[in-house]
Structure P
Amino acid sequence: MTLLQQGLLAGFGLVVVIAAARMFKGPFRWALRAVLNGLAGVAGIAAANIFGLGLGITLLNVAVTAVLGLPGLALLIGARWLFG
C-alpha cells in the first residue's frame, strides 16, 4: 500500500468517524440524560430511606423518580403512606 493510498484511507476513515459522531450525538445525549436521571432517582430514594420512609430501590420506583423528579418521589412517599 502506497503512502497516497494510506493517506486517502485515513482521510476516509476520519470522514466516517465524524459522520458517525454527528449522527449519534442526539441519541447519546438522550441516553446519558436518562442514566443521570436514573442515578438521581436512586439518590433521592436512598435519601428518603435515610429518614426512615422505607421505599425500596426497585426499577419502578427509580423510573418514576427519574421521569417525574422530586414530585415523583413525593408521589411514591404519598402512595407508601396512603397504602401502608
Structure Q
Amino acid sequence: MQIVLISWIDAETTGDTAWQNLEEIKNDATKPPPLMTTVGFLLYDCETHMAVVDTYGPEDCSMMHRIPKEMIKNVSKMYVEGDNPYDIG
C-alpha cells in the first residue's frame, strides 16, 4: 500500500462557548490558516478527497483521515507499492 505525506491547509475555529472579545477575534481573523502535515497509508484517492490511515493490518486499521482535495497543497509518495506483506490494494 502506498504511504503518502500530505500537506494541507486546515480549517480552524477560534474561541470557545463563552463570549469572545471582538478585537481579539478580529486579530485572529487576519492570521493565515495553519499548514498541517499528515502521513499515512493511502486507502482512497478520487477527484474530491484523499483518505489515509496511520496504522493497518490484515483485518483492522486505525481511524481514517479524509482530506478534501481543495485543502491539499502537496502530496509526496513515501513508499513503493507491493513491498508490504499486508498489502490490501
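Any idea which of P, Q comes out highest on FRET efficiency 1/(1 + (r/R0)^6) of positions 6 and 22 (r between Cβ atoms, R0 = 41 Å, to 0.05)?
Numbers: P: 0.95; Q: 0.70.
Top value of FRET efficiency 1/(1 + (r/R0)^6) of positions 6 and 22 (r between Cβ atoms, R0 = 41 Å, to 0.05) goes to structure P.
Comparing relative contact order in percent (Cα under 8 Å, 6 or more apart) across structures P, Q, which is largest?
Q
For FRET efficiency 1/(1 + (r/R0)^6) of positions 14 and 46 (r between Cβ atoms, R0 = 35 Å, to 0.05), which of P, Q scores largest?
Evaluating FRET efficiency 1/(1 + (r/R0)^6) of positions 14 and 46 (r between Cβ atoms, R0 = 35 Å, to 0.05) on every structure, the highest lands on Q.
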**Prompt:** If helix-only ellipticity at 222 nm (-39500 (n - 2.57) for each DSSP H run of 4 or more, over all residues; to 500) is computed to be -30000, which of P, Q is the source?
**Reply:** P
**Prompt:** Suppose you compute Cα extents along the principal axes in Å for every structure in P, Q: which one lands on 74, 19, 15?
**Reply:** P
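All of the numbers you see were taken from the coordinates with simple rules; none came from a lab. This one's a predicted model, so the numbers in the text were calculated from it and none came from an experiment. Cβ atoms are built from the backbone, for glycine too; each structure is taken alone.
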